[in-house]
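None of the figures in this text is laboratory data; all of them are computed from the coordinates on show. As the structure is a prediction and not an experimental result, all values here were calculated from the model. Cβ atoms are built from the backbone, for glycine too; each structure is taken alone.
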Structure I
Amino acid sequence: MNILVLGSGQLARMMSLSATNLDLHVLAYDVASQHIVNPVTGQVHEQTLAQAIAASCAITAEFEHIPADVLELCSRSGKFYPGAEAIATGGDRGKEKALLDNASVHCAPYKLITQKQHFLDAIEQLALPMVVKTCQAGYDGKGQWRVKSLDDVDTIWAEMAEFLAAGSELTPHSIIAEKMIPFDREVSIIGVRDRAGNCKIYPLTENQHTNGVLTLSIAGKEKGAIQAQAEDAFNAIATGLDYVGVLAIEFFDVQGELLVNEIAPRVHNSGHWTQQGCHTSQFENHMRAIAGMPLGSTQLLRPTAMINVLGQSNIPHSVLSISDTTSHWYGKEAKAGRKMGHINVSANSLHGLGEKLGELADILPEESYPGVLATGQQLILN
């Protein structure tokens, strides 16, 4: 069976590697070059997009910002999962908020902005400080502003107006203002839904971000009511979209109440720990779902941490001397802040995981791997 992935980055690469265990053959459509490529080797295949679609039993995507004509072509095939609506929703915060409202899933109070008066109304209704985000084209902390005082309004509006003006009648741009909610931490849920509507959900993951980019995830800390809240939100959203495949939902934890920050209609960075922490990774379960296969187990095997490698061309080999530590590389050219790979480390207990993070912190410099030492110490103390 052949699978086509829209996008040829690290997520397509990891989906392809996992698919070999299922006897699935994956090719990717490089949106930039418009070539069909092998997402692991980069080899270009002499196929058009239409030919690749015809030869595939299922089509999926590794990111949300798919050109409209490509999305339409894939949708018409009847093979595209999770579906055009899900991809469009994940790529537009305005549509995302409407989905959450319709599904009765809680998020921070917000207001859509397409003109300056909307911006001023948002300041009055939501109060300062306030966070403002582009509805389209935002990721990893990009396309966001923090409005802290009225002195910021003119400067920030000038940048917002430039973004709004860059839209077109066919693809208009919009912006959303959100009430800035003090939160205790950021968490995410990864789940998978098959073609028949069956769902399996991974344990909630605690995430740490630096300058808007995920740096560290921990799985194995959550139980009880907060996990149930996240699962309820997943089921409501996945059902509302008639979703097929892996879906990620990021939350703010506000004194035990979860508010959705954003959704991602795809495999997700905060689920990379599943490669070593579960019997069936998010990548394999996504392939199973879209190919019509039974879903695999999402139960936690052992507490696991995922550490992003950002901008580093290599890691010290001594990292691999620490037991139950695995590295994953994306085959990219090193650039500052770029996601180059990740490190997964597992242990039989949270205390043991803290000890291993402490060992890693002795090897990995804090400036490049923030939070590893502090998180290790926290797990040991708790």
Structure II
Amino acid sequence: MPRLLLASLLLLPGPLAWADCRQLLAGEPLGEPDYACLRQVYSGPSDQWPAPHVDPDVQWKELGPLPERAPSPEDNPFTEEKARLGEELFFDPKLSRSGQIACASCHEPDLAFTDGRKVSFGHDRLAGRRNSQSIVMSGFAEPLFWDGRAATLEAQALRPIEDPLEMAFSLPELLERLNDSADYRQRFELVFGKQQIDAVQLSQALATYQRTLVRVARNTRFEQFLRGRHNMLSDQQVHGLHLYRTKARCMNCHFGPQLMDNQFHNAGMTYYGRKYEDLGRYEVTGKAEDVGRFRTPSLRLVSRTGPWIHNGLFPDLQGVLNFYNVGMPRPQPVGEQTNDPLFPKTSDRFQPLGLSADEMRALRSFLDTL
């Protein structure tokens, strides 16, 4: 038994019942955390954990362990052979015009399927404008990309191929290249039953492989904690878990086994009218309310997926937490912007949290277990 937990137990007047601990944790704000009670409650069934602090309109789901792979749609059923073909394609630079850039160039396995750069570069070393997200949880996301421009994983898989800043190819040219390969024709025939390779088969193979990447997030300390190995989290990390679900308000956007809500929010990082301006979801929908809204990323493996936010401007995860703690930036219109219908508004989801230094350390320590 950890010394801090043992000391906490010894200081209690007597053993607290489960209900007593739950009642103790129900009050806010917490003073000095009672680690014994925190561990007792969070070692129990998740449906008996304290209620999360979420806004009334949030359709949240409780945290939970991940499945072995993401679900497949009916028109693209999973097979091991299809996933292996998709993996070969994912790492093959033949999918780019130059023959030098693969999907894995921006989504490296050793970097939690990101690239560690502020923004990615592609064809002729051209820099993009957005950070390369981890695709480990992409099989649970709909729609996809920071701005949601792809409705399905199959549709997403083909977009980088034709993006002039990424692989700068065209699908007809790529399909001609793949069909010129006897090896690929044979591989596709084994999986799809015909030698002629088409764009649908290509997208289905790539998407099938991506749906297996959830396995990368299934061996974390938090995943093992959720599966019953409650000694995998320290007292500080259990405290961070409690803060995540309550005072830190993380469950408003990062909930369920996937730790995301498949929604779009304006976190005050639009840089409207400035150097790093990015209108986000508005570029897809044309709706004024979508200016500056970006898709909620999953927090699985979050400590390994930096730099953070859509343009990678945060090289340190602590900087992101500091911004969340103060409620995120809330730019105000000035001058001619006062009547600008597109001037972005930071989402009300973000509120000042008032986390202390100790609480911030506990929250960060918990995020490291993801």
query: If semi-axes √(5λ) of the Cα gyration tensor in Å comes out at 40, 27, 16 when worked out from the coordinates, which of I, II was used?
result: II
query: Which of the displayed structures (I, II) returns the greatest value of FRET efficiency 1/(1 + (r/R0)^6) of positions 224 and 240 (r between Cβ atoms, R0 = 30 Å, to 0.05) on calculation?
result: II
task: For relative contact order in percent (Cα under 8 Å, 6 or more apart), find whichever of I, II sits highest and give me its label.
output: II
field: For distance in nm of label points 7 Å out along Cα→Cβ at positions 80 and 352 computed as 4.6, the structure of I, II it came from
entry: I
- request: Work out which structure the value 1.2 belongs to, where distance in nm of label points 7 Å out along Cα→Cβ at positions 128 and 144 was derived from one of I, II.
  value: II
